[in-house]
Structure 1
Amino acid sequence: MMSFAESIKTCLSKYATFSGRATRAEYWWFYLFTTLVTMAAMYLDIMEDTGEVFLRIAQLAFLLPSMAAGVRRMHDINHSGWWILCPIYNIILMCYASDPGANDYGEPEA
């Protein structure tokens with residue numbers, strides 16, 4: 001199972017890589033990281049009275065890697081990346097276990 005630090009490193013190194021697969025742990029650890037950074041940015045905006053400047057920067061910085069990780073997560077369960085556009089259904093799909101072997105999108109991540 002991928003650790004918190006490994007998932008952040010992996011997702012940021014694959015900043016805009018929409019091909020391949022991402023394990024469930026990789027996706028959800030990265031999601032937690034982006035949520036924590038966003039909350040910290042909101043806190044800074046409140047404390048410094050900047051009018052959401054830090055929040056917008058954080059959101060822009062994590063837009064592509066979050067979308068890429070979501071698409072790779074869909075590939076890991078052998079679904080098209082386009083399913084990330086269906087909000088409720090994609091959350092259900094992202095909770096599914098990974099395909100154990102190779103699928104249409106490649107070999108499972110180590």
Structure 2
Amino acid sequence: MDIAEILFVRTWWEFAPPYSVFDQIYHWFNVSEGLAWFVFAGLVWQRGRQHSVAGRPSRLEVGYAFAFATFGLTDLQEAWQQSSWLIWLKLINLITLAVLRRRVMTTNYPEATLY
């Protein structure tokens with residue numbers, strides 16, 4: 001086996017006929033999860049607008065909302081195909097979300113106790 005193929009280009013799962021029960025559950029779970037991440041992106045955007053100057057959220061809040069939206073896009077992609085490159089992309093996006101959350105909370109909401 002070529003380790004580079006496993007780490008970067010292998011397709012692990014695909015939503016293709018014939019659909020098993022697992023395929024159906026996995027597909028619709030990822031579609032639902034992707035939509036939930038879009039809702040979170042909208043909530044972050046709205047919160048940023050409410051706590052902004054002149055109705056415009058800070059660049060940090062915009063980036064945070066964008067990171068939620070891109071994570072939602074990766075879940076929609078995962079609903080159709082799970083591959084190594086997608087796992088890496090999701091990991092990078094998750095780390096970005098964690099870093100941005102920490103920065104947003106400490107910069108914009110220092111009185112908050114939940115990090």
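Quick look at the numbers
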quantity: Test item: Cα Rg over 2.2 N^0.38 Å calculated as 1.30, pick one of 1, 2; calculated: 2
quantity: Test item: mean count of other Cβ atoms within 10 Å over residues 25-32 calculated as 14.4, pick one of 1, 2; calculated: 2
quantity: Among 1, 2, structure where relative contact order in percent (Cα under 8 Å, 6 or more apart) as derived comes to 34; calculated: 2
quantity: Distance in nm of label points 7 Å out along Cα→Cβ at positions 73 and 89 from the coordinates reads 0.8; which among 1, 2; calculated: 2
quantity: Parent structure of the calculated result -20500, given that helix-only ellipticity at 222 nm (-39500 (n - 2.57) for each DSSP H run of 4 or more, over all residues; to 500) is the read-out and 1, 2 the choices; calculated: 1
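Here, each number is a calculation from the coordinates, and none is a lab measurement. Computed from a prediction, not measured in an experiment: that's the story for all the values here. Cβ atoms are built from the backbone, for glycine too; each structure is taken alone.
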